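Multiple structures follow.
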Structure P
């Protein structure tokens, strides 16, 4: 009887302990990119290129007030800098956000040359475009390269995945390996070109999916 009493007391004590529980739903939402921002930097050449923020979309290679400079060693005219255009999928408010590209295309138009210069010998050949993927370790993988007037195959998300897209725009330097221009189709400015202003328009079109 005593043993039965003890078991009964223990059972009552156990049954008297109350358990309370609550379920807490947890949610985190990252917005998808709805647009692409184009972030332009001026790049000063050197052992370690220096990137400086550039206001606006006008890419002017002339040194302020003096025009371009003549490289007597190579007999070519060069700009004081070149430009880097970083493409950044973003929200409508301009905040970087995840986004997949459907395609990225490049088109050059409105080629204007000084009087006396052949219409086919402007920035379409003297200007250069090099598209790279900037990887997570800051290294770069070349994706496309050529004179501005070249025809470029569209880039896709497969090309860009794992990093972000950067497009360098510069002037031809005449650099070649084994007689082949490093930038296909490009020709540097020389004293054989007519003096004056050369202009054109590069259009980069990026679509998101």
Structure Q
């Protein structure tokens, strides 16, 4: 069973990895497609790949395992409910190998890492979840809190303001936004420079 997935990769989340070279045009054609496949970490058929300003748009097809997915998520949640956090994390990380493009799974794993204060691992999962489910308020909020903790107020505010647009009454989002002020003094989160849009390819490969 094939599953269509629309992924929107933001330049601001990839300033120090191979995808940054795709945005800058240092990688193009097959080299760019290879970098994208490696990042996705899944057997995919790339249907469309295009750089549109600060966003890398990737439409792809990947194998779907709906029954296995539901079972693995349910087992992980039961383990968490029973207080077996480490076991749940191990189980869900294993599930990611089968379902690397599942936003719900990525969000759950990211939340566990966040709770364990494993910020690098949490950010990786949550950035990937956002790329697949850009309007998930929980993902945006957690990302905002992670950026706040690391002192990147401007980036945190970008995530949190989007979360507030989607959930204007969310107290957690509002509280986190209050901690972002003033974002203007956050030199580490200065706005990125203008990006030259580089058409990568329209891919019909597997």
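Every read-out reported here was derived from the displayed coordinates using simple, explicitly stated rules and does not represent laboratory data. Everything numeric in this text was worked out from a predicted model, so none of it was measured. Cβ atoms are built from the backbone, for glycine too; each structure is taken alone.
Which one of P, Q has FRET efficiency 1/(1 + (r/R0)^6) of positions 19 and 91 (r between Cβ atoms, R0 = 25 Å, to 0.05), as calculated from the coordinates, equal to 0.30?
Going label by label, the one that fits is Q.
Upon calculation of helix-only ellipticity at 222 nm (-39500 (n - 2.57) for each DSSP H run of 4 or more, over all residues; to 500) from the atomic coordinates, which of the structures P, Q produces -2500?
P
Among P, Q, considering only distance in nm of label points 7 Å out along Cα→Cβ at positions 43 and 83, which has the greatest calculated value?
Biggest value here belongs to Q.
Given structures P, Q, which gives the highest value for Kirkwood radius over Cα pairs in Å, for residues 27-106 alone?
Going through P, Q one by one, Kirkwood radius over Cα pairs in Å, for residues 27-106 alone peaks for structure P.
Given 4.3 as the derived value for distance in nm of label points 7 Å out along Cα→Cβ at positions 59 and 171, which of the supplied structures P, Q does it correspond to?
It traces back to Q.
With mean count of other Cβ atoms within 10 Å over residues 131-138 derived from the coordinates and found to be 18.1, which of P, Q does the value describe? List each step's numbers first, then the result.
Numbers: P: 13.9; Q: 18.1.
The read-out was computed on structure Q.
Quick check on the output: 1.06 is Cα Rg over 2.2 N^0.38 Å, derived from one of P, Q. Which one produced it?
Numbers: P: 1.79; Q: 1.06.
Traced to structure Q.
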